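Every number here is computed from the coordinates shown, using simple stated rules; none is lab data. Predicted model only: the values in this text are computed from it and were never measured. Cβ atoms are built from the backbone, for glycine too; each structure is taken alone.
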Structure 1
C-alpha cells in the first residue's frame with residue numbers, strides 16, 4: 001500500500017494484472033512467503049502490517065489464499081519474468097485485465113488499511129469467469145496499449 005493505492009503487477013502468462021504472491025515452500029510460513037515472493041517478483045522489500053483476508057475458491061480451483069497488508073520498506077524495482085510491469089491502483093483505477101479474483105482483494109486491502117477487520121470470502125471460479133476474463137483482451141489488450149498506439153501511430 002502506498003498513498004491509498006495497492007501495488008499490482010502484470011503477469012505475462014496467463015496475461016493479466018494481479019497482486020504479487022506465490023506458493024509456500026515446504027514448511028514456510030505464509031507471511032514469509034508473501035515477503036519473499038514480493039521481493040522476487042518486484043524487487044521491493046516489504047513489512048507485513050496485517051492480514052487482509054482469507055480467500056477460498058469455489059469451482060475450478062480448490063485452494064485457498066491469504067492476502068496480507070504490507071508496506072514497502074526498501075528495495076528497488078526490477079524486471080522479472082513473472083512481473084513485466086508494476087503500478088499502483090486505487091479503487092477507480094483497476095485495470096480491465098485484472099484477474100477476476102483480485103478486485104475484491106484490492107478493495108478489501110484498501111478497506112483494511114482504513115481500519116476494517118480482516119475478511120473471509122469464498123470466490124467463485126467457473127468457466128464463465130475464465131471466459132469473461134479472456135474476452136477482456138479482445139477489448140483492451142494490456143490496458144492502455146491501444147491508446148498508446150493511437151497516440152503514436154503516425155511515427156511508425
Structure 2
C-alpha cells in the first residue's frame with residue numbers, strides 16, 4: 001500500500017512555516033507566548049508593532065537571538081527582568097522606552113530614536129554611550145553603578161524635558 005502526503009506551499013511564503021519549523025514560526029510562537037499582538041514580521045524577520053510591547057517582569061535574562069524588533073508605535077518596556085543586554089529591542093519607539101531594574105552595564109543596542117521618555121534607572125550602567133540621540137520627553141538614569149550628572153546625559157542625548165540623575 002502506498003501512502004502519499006502532500007504539503008501545499010503558498011508562493012513567497014516560508015515552506016518551513018507550513019510544517020511548523022523555521023525562524024518565522026519561532027518568532028510567531030514567541031510573540032504569542034509573550035502575548036504581543038498587532039505585529040508584522042518583515043521579510044528580514046524584524047518585527048514591527050502597531051501598539052505597546054510589554055516584556056516587563058517576565059524573568060527574562062535575554063531577548064532570544066531570533067527576535068529583533070524594528071519599530072514599535074507605542075511604548076516598549078523590558079523593565080524588571082534580569083537583562084544584561086538590550087539586543088533585540090526596537091530601533092524606533094513611538095512613545096516611551098523603559099529598561100529600568102535590569103542588570104545592564106551598557107546601553108549598547110538601545111533604540112536609536114525614542115519619541116518621548118527614556119528610563120534606565122536601577123541598572124549597573126557604567127556609561128550612557130549608546131543612548132538615543134534625542135528624545136522629546138524626560139531622561140531618567142538614577143540608581144546605577146555610576147552616579148551620572150545632567151552634563152553626562154547632555155553629552156549623549158538632546159533631552160526635551162527633565163533629566164533625572
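Quick check on the output: -9000 is helix-only ellipticity at 222 nm (-39500 (n - 2.57) for each DSSP H run of 4 or more, over all residues; to 500), derived from one of 1, 2. Which one produced it?
Details: 1: -9000; 2: -3500.
Only structure 1 yields this read-out.
With distance in nm of label points 7 Å out along Cα→Cβ at positions 81 and 113 computed per structure, which member of 1, 2 shows the largest figure?
When distance in nm of label points 7 Å out along Cα→Cβ at positions 81 and 113 is computed for each of 1, 2, structure 1 gives the biggest number.
Match the computed value 37, 15, 12 of semi-axes √(5λ) of the Cα gyration tensor in Å to one of the structures 1, 2, and report its label.
Numbers: 1: 26, 20, 16; 2: 37, 15, 12.
Working through the options, I get structure 2.
By the measure Rg/Rh (Cα atoms, Kirkwood Rh), for residues 57-128 alone, tell me the structure among 1, 2 with the highest figure. Mind showing how you got there, number by number?
On the way: 1: 0.98; 2: 0.92.
Structure 1 gives the largest value of Rg/Rh (Cα atoms, Kirkwood Rh), for residues 57-128 alone among 1, 2.
Match the computed value 28 of relative contact order in percent (Cα under 8 Å, 6 or more apart) to one of the structures 1, 2, and report its label.
1
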